[in-house]
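Here, each number is a calculation from the coordinates, and none is a lab measurement. The structure displayed is predicted, hence computed values, not measured ones. Cβ atoms are built from the backbone, for glycine too; each structure is taken alone.
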Structure 1
Amino acid sequence: MNLAEALHDYLDYLKAIGKSEKTLYTYGKDSSQILAFFGDKPLADLSRLNIGKFLKSPELLQLPNGKGRAPHTVNKTRGFLKRFILWCLEEGMISENPLPKELLERKAKSNNARDLS
């Protein structure tokens with residue numbers, strides 16, 4: 001299966017489980033960013049290396065005018081990519097997880113008040 005078809009199927013899945021139109025619109029934009037970087041390649045061609053390159057790419061980090069994207073926007077797209085890949089694994093579309101460690105690890109939240117007690 002190719003990336004464009006899988007992204008389309010994922011958006012259909014999200015719609016079926018009741019995601020809002022606004023969320024679907026935003027995720028559609030994320031899908032477009034991902035396709036702009038990778039092209040419509042087979043899902044099996046996604047690797048830790050090329051996903052890592054995407055995470056550092058201007059397509060993710062910058063707007064078309066060259067200004068930097070807000071960290072919240074970058075993190076949202078990273079989260080979308082992670083959830084999409086994990087869904088592909090669950091659906092059996094890919095057999096190996098190509099996500100780099102940096103996307104798999106959750107950042108620990110600091111709770112300074114508890115740290116002091």
Structure 2
Amino acid sequence: MSERITEAEAIARVTGLTRTRLVAFIEAEAIVPRSEGNALLLENVDIVRLDLLCELSDIYEMDAETAAMVLSLIDQLHTSRAEFAALVKAIAREPADVRARLGAALQAAGKG
């Protein structure tokens with residue numbers, strides 16, 4: 001089970017994070033905390049994301065919406081890389097003739 005982190009703990013842990021900024025990142029849906037009663041609880045992954053969001057906001061003077069969009073693009077890139085790695089592993093398990101046909105098809109598609 002993941003550690004539950006309160007808003008106050010998150011603000012204390014993340015350099016540059018304020019309550020106003022935290023609310024803006026939540027409203028931009030860059031992070032989605034869990035609600036428990038009146039409290040919002042975050043997980044370790046949220047802390048890492050908040051750290052990156054604050055860095056993006058500070059270094060590149062991004063507002064919360066823009067930083068959230070950049071983080072979404074980073075998430076998509078990581079997902080694509082993982083899917084590509086799985087595809088490469090699946091192709092590597094195929095017989096040589098199948099790999100050769102796939103390679104030829106990929107080359108042909110790249111030229112068109």
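Tabulated data
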{"item": "Given 1.1 for distance in nm of label points 7 Å out along Cα→Cβ at positions 19 and 91, calculated: source structure among 1, 2", "result": "1"}
{"item": "With relative contact order in percent (Cα under 8 Å, 6 or more apart) derived as 28, matching label from 1, 2", "result": "1"}
{"item": "Which entry (1, 2) yields the derived value 0.65 for FRET efficiency 1/(1 + (r/R0)^6) of positions 35 and 59 (r between Cβ atoms, R0 = 35 Å, to 0.05)", "result": "2"}
{"item": "Origin of the value -22500, where helix-only ellipticity at 222 nm (-39500 (n - 2.57) for each DSSP H run of 4 or more, over all residues; to 500) was derived from one of 1, 2", "result": "2"}
{"item": "Rg/Rh (Cα atoms, Kirkwood Rh) - structure with the largest value, from 1, 2", "result": "2"}
{"item": "Top of 1, 2 by FRET efficiency 1/(1 + (r/R0)^6) of positions 75 and 99 (r between Cβ atoms, R0 = 25 Å, to 0.05), largest first", "result": "1"}
